[in-house]
1. Name the one structure among I, II that mean count of other Cβ atoms within 10 Å over residues 34-41 of 8.4 was derived from.
2. If we compute mean count of other Cβ atoms within 10 Å over residues 74-81 for structures I, II, which one ends up with the highest value?
3. Could you tell me which structure in I, II was used to calculate helix-only ellipticity at 222 nm (-39500 (n - 2.57) for each DSSP H run of 4 or more, over all residues; to 500) as -11000?
4. When mean projected area of the Cα convex hull in nm², for residues 58-121 alone is calculated for each of the structures I, II, which structure yields the highest value?
5. Work out which structure the value 4.2 belongs to, where distance in nm of label points 7 Å out along Cα→Cβ at positions 66 and 146 was derived from one of I, II.
Structure I
Amino acid sequence: MNIFETVKSAIPVRQAAEYYGLQICKNNMTCCLFHPDKHPSMKLNDDYYYCFGCGATGDVIDLTAQLFDLGKFEAAKKLASDFGIDPDNPPAAAALAKPKHKIIHAFREDEQYCFRVLCDYLHLLESWQKLYAPHTPDEPLDDRFVEACQMKDYIEYLADILTVGDLELRVITTKELLKDGKITELEKRLDRLLDLSEEGEAA
């Protein structure tokens, strides 16, 4: 195999995306690199990515080339170097070790956790805003619609900070979200709401 085939067979797209610092939701979605994207619209599969917003698609080499403004050969060499791959003796994908030289800061796991929960909550709020909007001016307001109207812009603002904010602001925001278990309680609430939704569908 040449270096392109070796890299693509050894490194899943999501693993490279995480290593290079992209924020990823639990459904393998991230903000697209190819167009202004406030809400994650790019799906990261093992072998390729695809943006549902603009239609951009490619493999792990294309993703790295876009992230670092490299040609494909330079991107393939960077991936091989960062992931410790010898093109003449490629490892099995399952045996591929994590890169030794991390470029992601120590707080990265906490930041990604916060972003994932915020992303899930934002999607819920967007759904509530559509599903429970009043049909007439006299119709009583549903609590879920009210919450969506009150919280959507703020949650979007926090998610934007963790996506494009400078490092200092991201660290401060992450610490604040983790303080007193705020983000954990939000995650638990989202899980309860999901359980209730599934129970309602089953009934």
Structure II
Amino acid sequence: MHSESALRVVHDPGEEVDLAAAELHAARFLEALGVSLDSESLRGTPGRMARAYAELFSPRPFDLTTFPNDEGYDELVLARGIPVRSVCEHHLLPFVGVAHVGYLPGERILGLSKLARIVEHFARRPQVQERLTKQVADWLADRVHPKGVGVVIEAEHTCMTLRGVQAVGSSTVTSTLLGTLREDARSRQEFFALTGVNP
């Protein structure tokens, strides 16, 4: 029987959510922008805003489950098309897309659903895509100790498509490669080929 190891991943300590204060300030924010809250459909909007942002900024705890790599599997493990939903820290507007996360196993392998959980964990806070990409890769490298890690994120930023330059249809691609996936050209090429991203 395979033994497994689990590490509990929780919300960052010291961060309190005050929904009442958030609702109050959301109402003031909307009123300052000239949005009247007198109508029935808008009266509850500040509360809904507060709850929505609280959800967007609150990672769910999960167990990082790993298993011994008894068979010595040494090929790439890749989860493609993991949904990414985050909020740009510069404008507090959403960016959405997909992440491709892969690793070359070392002594332990990771429960596959945890790759998506890790992406969600770091996406649920005000972010920039570059940092998000690196945080996912660094976290995997630190916790699982694989031979290599690769993370690619492709996302559409509404701060670019809905305002400012209004570059509708544009997407941003970021990548972080660590270990063998960075140092070995063939491994790097295989990773990008499997993600479908042309580096």
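Just so it is clear, none of the values below were taken in a lab; they were calculated from the coordinates. Please read these numbers as outputs of a predicted model, since none were measured by experiment. Cβ atoms are built from the backbone, for glycine too; each structure is taken alone.
1. Label of the originating structure: II.
2. Looking at the calculated values, the largest one is I.
3. Comparing all candidates, it corresponds to II.
4. Going through I, II one by one, mean projected area of the Cα convex hull in nm², for residues 58-121 alone is largest in I.
5. Answer by label: I.
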